[in-house]
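**Student:** Some structures are shown below for you to check.
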Structure P
Amino acid sequence: MSRYRTAGRFLLLCAVWGTAFMATDVGLADLPPVPFAAVRFDVAAALLFGGVLASGTDVRPRTRDDYVYVLVGGALIIGAHHAFLFAGQRYVTGAVAAVLLGLVPVVTPALTRLASTDAEVTAGTAVGVALGFVGVVVIADPDPANLADSVLGVALVLASALAFAVAAVVTHSRSPSMPFVATQAWMMAVGAAVLHAAVLAVPGQSFATAAWTPSALGAVAYLSAVAGVGGFLLYFSLLDDLGPVEMSFIEYVIPVFAALAGWLVLGQAVTAATVVGFAFILAGFVAAKWRALRGG
C-alpha cells in the first residue's frame with residue numbers, strides 16, 4: 001500500500017508543478033514577468049513564515065551553511081531561475097518551458113564534476129549534455145517569421161535551467177542546521193527580494209503596468225500556495241522516500257501535465273519539434289545518470 005501511496009504522491013506533485021506552467025501562462029497575460037514572480041514569492045514566503053512561527057520553530061540562521069544555502073538558493077533557485085523562466089514563457093508555451101527544464105538533471109552532474117577538483121567528467125555525462133543540447137536546438141525550431149522571439153524564449157528558459165543547476169552544485173555539500181520549512185521560507189524571502197530589485201533595475205518590469213484581474217490573482221494564489229508551498233513540501237517528503245535519482249524523473253513527467261493543462265485550458269498545441277526535443281533530453285538524462293540508474 002505504501003508503494004501505491006508514494007506513486008500517487010509522485011504523480012500529484014507532477015500534476016501540481018505541471019499545471020503551474022499553465023498558471024504562469026495565464027498570469028503573464030496580465031502581469032509583467034518579474035513583478036509576477038516577485039509577488040508570487042512574497043505570498044509564498046509569508047505563508048511559510050506564518051506556518052513556521054505558528055509551530056514555534058526557531059527560524060534564525062545560525063551556521064555558515066545556513067547562510068550560504070539560503071543566500072545562494074534564494075538568489076538563484078528562487079530569484080534568477082524564476083525571473084528567466086517567467087520572462088521566457090512570454091515567448092514559448094508552458095509545455096516547451098517544462099521540457100527545457102529537463103536539462104537541469106542533465107547538466108547538474110557535469111557542472112558538479114567541473115567544479116570538483118577530484119571528479120572527472122565521464123563519457124556518459126559528456127554524451128548526456130550533448131544529447132540534451134541537441135534537444136534544445138530541436139525544440140528551438142526557429143520560425144523565420146518570428147525568429148527573434150522563438151530564440152529569445154528558449155534562451156531565457158535555458159538560462160533559468162542553468163541558474164537552478166549552478167545553485168544545486170553550490171549548495172550540494174551544504175548541511176543547513178535549520179528545519180527544512182524554515183530554510184525554504186528564508187530562500188523564498190531572499191528570492192522575492194532579488195526579484196523586487198530586478199523590478200527596479202530591468203526596464204519595462206514595473207508594477208504600474210500590471211493588471212490585477214481575477215485570472216491574474218488566481219494564478220498568483222495557485223503558484224504561491226499550491227505549487228509553491230504545497231509543491232515544495234511534497235517534493236522534499238518524496239525525496240526522503242525515493243532518493244535523488246528516482247526524483248530526477250519528475251522532470252520528465254511534469255511536461256506531460258504541462259502539455260495537457262496548456263491544451264485543455266489554453267488550447268496550446270504541442271509541436272513535433274517539442275516531442276522530438278523531449279526525447280533527446282530524456283536520452284541525455286539516461287546517459288548522464290546511467291551508472292546511478294543501473295546501480296539503483
Structure Q
Amino acid sequence: MTHEDDRELYERAQQAWGAEDWPVAGELWERLARRHPDIPAAESWWYNAALAYKFLRNWAKAYDLGREAAARSTRGSGDPAFWNLGIAATIMQDWATARDAWSGYGLDVPDGEGEIEADFGVTPIRLGGGEVVWARRLCPTRARVLSVPTPGSGRRFGEVVVHDGAPNGERTVDGRTYPVFDELLLFRASELPTTTVDVVAGTPEDVGALATLFDEHGYAAEPASGVRVLCACCSEGTVHQDRDHQVGGGQRVHLAAPVDRIVGLLDAWCAAAPQRRNWTGTVEG
C-alpha cells in the first residue's frame with residue numbers, strides 16, 4: 001500500500017472488523033480489495049469482505065465477493081473461502097459454482113447439473129428458533145429435517161434448510177459424536193403440517209410402532225418425551241442423547257402428515273393392539 005489513504009482505510013477496516021461492525025467492515029475490505037485486487041494481501045481482503053456480507057446474510061454480495069476470494073485461494077487445501085462460496089452459491093442456486101467451490105475446498109460431490117442431491121449423513125441442526133433437530137445432509141450445506149419440530153418452531157418435518165459450516169455444539173449418541181450446525185435459512189418449505197394429539201400407549205414399543213407406521217407412509221410421528229429444554233449455553237456444548245426415547249403411558253405426540261390421513265393412521269395403530277393403545281384430540285382440516 002503506497003498511499004496514506006490506503007493505510008487509513010486498512011486500519012479502519014481492522015477496527016470495524018474487531019468491533020464486529022459488519023456493514024462497515026464489509027464495505028471497507030471490499031474498497032481495499034478493489035483498489036488493489038491482485039496484490040498478495042488482497043486475498044485476505046476479498047475473503048474478509050465476503051465473510052462480512054455472509055454475517056449480514058447479504059448472499060448476493062457474499063456470492064460476488066466470495067468468487068473473487070476463491071479465485072485467489074489454493075484449491076484442495078481446505079481454504080474456507082471455497083466453503084463460504086459454496087454456501088452463497090447454493091443459496092443463489094448457482095449449482096455449477098457450488099460444485100466447483102466444494103471441489104475447490106477438497107470435497108467429493110456428485111457430478112451433474114442442478115441441485116446436488118447426495119447423502120452426506122445425518123447431523124443435528126439448530127433451527128432459527130434455537131430448537132435442535134436431526135436432519136440428513138443433501139450436500140455440504142443443505143439438510144432435510146428428519147425430526148418433527150415442535151409446533152410454533154416455524155419449521156416442519158421434511159423441510160430443507162441451509163446450514164453453516166462451523167459447528168456450534170455437539171450431540172453424542174451411542175458413543176458417536178455429531179457436530180451441531182446452525183440454520184442459515186429455509187431453502188424449501190414442507191407441505192406437511194404439524195398436528196399434536198394425546199395417545200395412551202401400553203409400552204414404549206407401542207410408541208415405536210406408531211412412529212414406524214407414519215414413516216412407512218412418508219410421514220413422521222415423534223413423542224414429546226424426546227424433547228429436552230436446554231439453556232443456550234448447554235445447547236451449544238456437548239449433550240448426550242439416547243437413540244430410543246420412547247416411553248409408555250399417556251403422552252403427547254407430534255405428527256407430520258396431511259390432516260386427512262391422520263385419523264385413519266391413528267385408528268389403524270389402535271386397532272392393532274386395542275387393549276394397549278388409544279388416542280384423543282382434534283384433527284381439523
Structure R
Amino acid sequence: MNIRIAGWMFVAPALIVIGLFFLLPVLAGLALSFTDFDIYALADRHNLRVVGLHNYWTLLHTPLFWKSLANTFYFVLVGVPASVAASLSAALLLHARTARFKPFFRTAFFAPVVTTIVAVAVIWRYLFHTRYGMVNSGLAAVGIDPVDWLGSPRWSMPTIILFAVWKNFGYNMIIFLAGLQAIPEDLYEAARIDGASTWKQFRHITLPTLAPILVLVGILTMAGYFQLFAEPYVMTQGGPLQSTESVLYFMYEEGFKWWNLGNASAIAFLLFVIMSVCTGGLMWLARRRGTEA
C-alpha cells in the first residue's frame with residue numbers, strides 16, 4: 001500500500017471528527033450570520049431570508065455591542081497581565097529552593113482550575129455580598145465602610161477580574177514551573193559567582209529564557225479571557241448598567257433570549273476576527289522583539 005494513502009487512512013478518523021464537530025458547525029454559523037434566522041425561521045424555513053452583511057452593519061451601529069466590546073477589552077487588558085503575573089509569581093515561589101510543602105501548595109493553587117466555575121462563582125457572589133459577605137465583614141472589622149462589590153458599576157468588573165485571575169492562574173503556573181525547571185542551574189551559579197543579585201538573575205536569566213513560554217501563556221490567556229461569559233452570567237447577569245456585559249454575554253442574549261440567531265452568529269464571527277487580530281499582533285510583537293534581541 002502506498003505510504004501516503006496509509007497516512008491518510010490513519011488520520012481520517014480524526015479529520016472526520018474535526019469536520020463533523022468543528023468545521024461543519026463553523027461553516028453553518030457563518031452561513032447563519034448572513035441570514036435573519038430567528039424563532040420564526042425555526043418554525044418555518046420559508047421565513048428565512050438572506051440579508052447579506054445587514055447583521056454586521058446593524059451590530060456596528062448598536063451601542064450595546066460597543067459597550068460589551070469595551071467591557072471585554074477592559075477585562076482582557078487588566079486580567080491577562082494580572083493572571084500572567086500571578087502565575088509567574090506562584091511558579092517562582094514554588095520553584096525556590098527554600099520553598100516547603102511544594103506538593104501541597106501546587107495542589108492548592110491548581111485546585112481552582114479543576115473546580116466547576118458556576119459553583120465557585122456562586123460562592124464568590126456570597127463572599128462579596130454587600131450585607132453579609134465575608135469580604136465586607138473583614139473590612140468592617142478594620143473600620144472600612146461596606147463596598148457594593150457586585151452592585152456598583154465601579155467595582156463589579158474589578159471583582160470579576162479578581163475572581164477570574166484566582167480561578168485560572170494555577171493552569172499557567174504549571175506551565176511556568178515546567179519552564180523554570182528546564183533552565184540550567186549552572187547559569188544561576190555562574191551569575192551568583194559574578195555577584196549578580198536575585199533581581200538581576202531574574203531579569204537577565206529567567207525572563208529571557210521564559211520568553212517563548214510567556215508568549216504562549218499570554219496568547220492562551222488572552223484567547224480564554226476574550227470568551228468571558230460564565231462569570232458575569234452567574235455573578236452579575238451583565239449588570240449593573242451593563243458594566244459587566246461581555247461580547248459573549250451579548251451574543252447569548254441575542255441568540256437565546258431574543259432568538260435572533262443570525263445576529264448572534266454575526267457577533268461570534270466579529271469576536272473571532274477581533275481575537276485573530278489581537279493574537280496576530282501579539283505574535284508579531286514577539287517575533288519583532290526576538291529579531292531585535
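**Student:** Determine which structure produced the value 11 for relative contact order in percent (Cα under 8 Å, 6 or more apart), calculated from the coordinates; the candidates are P, Q, R.
**Tutor:** On the way: P: 42; Q: 11; R: 28.
Answer by label: Q.
**Student:** Additional query: If mean count of other Cβ atoms within 10 Å over residues 39-46 is computed to be 23.6, which of P, Q, R is the source? Show your work: numbers first, answer last.
**Tutor:** Details: P: 23.6; Q: 17.0; R: 11.0.
It was calculated from structure P.
**Student:** Related question: Supply the structure label, taken from P, Q, R, corresponding to Rg and Dmax of the Cα atoms in Å with the calculated value 23.4, 85. Write out the running numbers ahead of the final one.
**Tutor:** On the way: P: 18.6, 58; Q: 23.4, 85; R: 23.7, 80.
This figure was derived from Q.
A short reminder: the numbers here are calculations on the coordinates, not readings from a lab. Given the structure is predicted, the values throughout are model-derived calculations rather than measurements. Cβ atoms are built from the backbone, for glycine too; each structure is taken alone.
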